[in-house]
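S.K.: In the part that follows, the structures are each spelled out as structure tokens.
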Structure 1
């Protein structure tokens, strides 16, 4: 959540942020009114409570005649205090409810607009000219089936559409990618983590996934647990309700977990193969830092993602995501999009988000420096979303006979294999 002082002191900035996101600007004024009512209700309760305490001191000293009148007044004050307390609680709950609906303040440098209004910051690698090489590229599913790596048909039989099996070399390729990603993150100073896939509501709400993203979240109603769509959620909640000493920062974690997403609203989009699925595995980088270092950490996360994609020898571009395509928690987000030959365009493979103190305030994660306690900043960056990475690898490194060249970086994690050979024709 945002700092309420910012809302009170500069509501126009908050309105501008909401407008840039394409969100309801009226929410800002509703929250301002709720905050004012919350504060005035608190003042009213305190006034009545003080009056009640003062009256309580007078009663023992009063004459019998005065005591009768004072006791009558005390009864009325008791009812008034109770009503004021309830009004204060109600006003506080409404202010908190509205505050949780408000997205993070968008960074001034973020391009304004919708999904297609991103700005390309960098382009890396060379796109292959398959025509010049003399063959038409196959898509990842055709390649994966020939390699004995992907089985969509049985995935659908067992679990429904957008589920799949990774088999044989496909399973080994996932393990290779995960191990290589964890190795890179560990070398960079991240602590590897295996995180829970089920979390309580506060963890999901605290990271901002029960607002605009709620439709894509799986909820187990009987137990009131949520299946995470990213290990960002359990990593953000790892230090929930804790105070971290400033000299311990930055804290960096690399989480590996299964991820679950409904992909609501995407029916008919990317339905072929494993590009957009309901369950997948992912390695996620997560940082807790001093807010003063958040922008620099954001750039560091991006550099680690670029290092990863360069090591996989994939052509990619870096984009500055536009305001209307930001998640509620992010003030700014950089995506790395890999070239997908059969789609003829770049598609998102990794992302890095600066959430400033937005998540930390919601989860009560604070830092202590010189005896002062204040919210810290959190950032997250996808290092390897496995299925999409497999898509990019198979399509970009395919050979005319349907085999696939293994990037040199991955070979030690695949038993030294240089080529993935088809198992069927």
Structure 2
């Protein structure tokens, strides 16, 4: 059962009894009950420890290294959980009070050897973040996005062509992950022959907490360094031999006479490829799951694909909330949700909870594909770190579902979703889908 199945509006759980470091809480329907209790009773709550961290199973060498670097034992980490929509918006839009660069955006401080190639812009503040964001924006102008719009449709059609005669597929890998992976790789100039390796690296980087993907610190380091090194080499090659891709654009763009270094591009490359792959596939996966569980909403969309698609995409992103949280660090003493926050405190915004806030969304546990307004925080809550690829993600989700619903109208989930063990990504690892087989639009011969 997915965590979003239960309507916790009448929960008897008390907010002060919620422990967000309990890994078991994250893998069942009680997760939403816990966040509902926090929103009601203790919207800004003091938490201790890290979700999914098991001190008995942890690598003792890693713990020793962390202590040697001055990092606290993960079980000793304290932080504030921010669960209401208005408070999440406040934290996100006040980078002067809540910084990204002080310790990073993970709940636990990021070790320097990881931050060097996984940090990128999300772990920076102005003025450095502002300059890098301006440079990176050159690769995401309306002209660049418009150039690939038709190609997104072509790729989505090819994906449906590849599965339409099967009758049943593993939906996450064959459909949900396929489109964003192909598009972001092509945009960056990554050849098709390397896409599987890129996919495996991103799974590892965002699979922290799930032993299927990350069992040791070395696993994470190898994946992060491998992806960073790949981006670094691609950047250096495009600097010498530019092509029609975003990597070339970024390496040759200037703001105030300043360019990205190859190392900076390598770090941003990790961020863009990971975010551009994982979060969109998570939204598409959850989208089909909820259409299966809400057949009335599916029929509503089928009856008016063009009319319903714009609001349906926003509701799917709200429901999926692919990125569960991001951290900020208080730069000075302040007050948030009647709690006194001290300078240096970790403040963690829970987007999944904000997107279920009963004070903002009518009947928030009901899927409503025509919900309007729908000012969700599935792409972040505004401010300087709002998702750079939000418009691209919207386009991919819209096109993928239009192709699926118009050509395989009876497609539905046929197995329980295998959820990612993570407090950071609301991911689905595997999930079968079935449908009536149909012929492809473009039958290949050979």
Structure 3
């Protein structure tokens, strides 16, 4: 990671006239991949960049080297997670070639990203950040380019909000270098190709939901185990849904926006399985959800699924461009752990290994609380990488309330709730959405 940090530091100052005190970061990156097939191209690219004469192809090579190093860190973390869970992984499948159209748009995006690298984050201004707007507008109508278009749009918005770069007190070097290198690699024809999706027929057993909120959007990603109808080995899968939201809709009210778009959330809240019939499934384990291809199944307890079925589930492989430590989210089941609270930091000790618990990721849109996690004796969670190490994000726990064993789930209110706090939040959200719809209707009528 030190080679990545050194390169990011050099990128922040710009590669048109590299600063002498940061040129060493380019050499560090080249030396870090010296034993790989990338070595000759990266070494040449580092030399050209140090001289201020790097071409677009040279910058693509540097971005590829950076991605390869972070991918190696990702793989090491995945191996550590697999060791903890005893999990097996699928074999890689060949990627399907995507359409080779709109090469001119890819070239335009690559040129803008090259200008960014040459200028550096400390030299950005509104004119440079705004250069992505026409490229994004031209890309959005093309389905195969929307992934890159959305990335460029968000990246440009962050840069514009931080202009002028020279006035920044703190530059988010790692984040912006992540966005820059990923976008640059996506401009390479074929980089966004993905394996052909298969279909899934069988029983889906939810484990828990990861809810992410923004002032204007919300996303729920349900992690589950899929048991194929043909009797083959179960596998880990995900189903995601996102929706725009007003900033007045918070806590449990968010489920009102997401629930109509994904029937799986209702099943999760009710503690039920789902029966799937030829649901599209990507090689990375993402279900392309269609409510017409799913129906509610029998009751299914997430903790029982995690205890019995999760250890036998095969994990999908990660696509090359998604091999990044920040993308790690491995479902695990833990029990019999020791707990230690030091200030606000909760740590589980599992088989002699300390695992910090990321209680900040527990959503307010459910009954699960940091206190419940601290008093738990079994936990379903996601292993994530943060601040240089693995951390556990709780999804559900088994704990004791008033001397009775109970299960608390972060997504327990996803399908609706009779809980007083949850019901109040739902009602407040209903009122807010109703008012906003009325106002929008009046504006449209005018």
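Where a number appears in this text, it was derived from the coordinates with a stated rule and is not lab data. As the structure is a prediction and not an experimental result, all values here were calculated from the model. Cβ atoms are built from the backbone, for glycine too; each structure is taken alone.
S.K.: Can you spot which of 1, 2, 3 the value 20 was calculated from, given it is relative contact order in percent (Cα under 8 Å, 6 or more apart)? Show your work: numbers first, answer last.
M.R.: On the way: 1: 20; 2: 23; 3: 14.
Considering all the candidates, the number was obtained from 1.
S.K.: Determine which structure produced the value 2.7 for distance in nm of label points 7 Å out along Cα→Cβ at positions 246 and 366, calculated from the coordinates; the candidates are 1, 2, 3.
M.R.: Details: 1: 1.5; 2: 3.7; 3: 2.7.
Corresponding structure: 3.
S.K.: Still on this structure, please answer the following. Here volume of the Cα convex hull per residue in Å³, for residues 126-189 alone has been calculated and equals 76, so which of 1, 2, 3 was it run on? Could the numbers behind the result be given before it?
M.R.: Details: 1: 141; 2: 95; 3: 76.
This figure was derived from 3.
S.K.: Of structures 1, 2, 3, which gives 180 when volume of the Cα convex hull per residue in Å³ is computed from the coordinates?
M.R.: 3
S.K.: Kindly point out which one of 1, 2, 3 the value 18.1 was derived from, the read-out being Kirkwood radius over Cα pairs in Å, for residues 78-197 alone.
M.R.: Values: 1: 21.6; 2: 18.1; 3: 16.1.
Here the read-out was taken from 2.
S.K.: Matching task: 1.58 is the computed value of Cα Rg over 2.2 N^0.38 Å, for residues 158-253 alone. Pick the structure from 1, 2, 3. Show your work: numbers first, answer last.
M.R.: Details: 1: 1.33; 2: 1.27; 3: 1.58.
Of the options listed, only 3 reproduces it.
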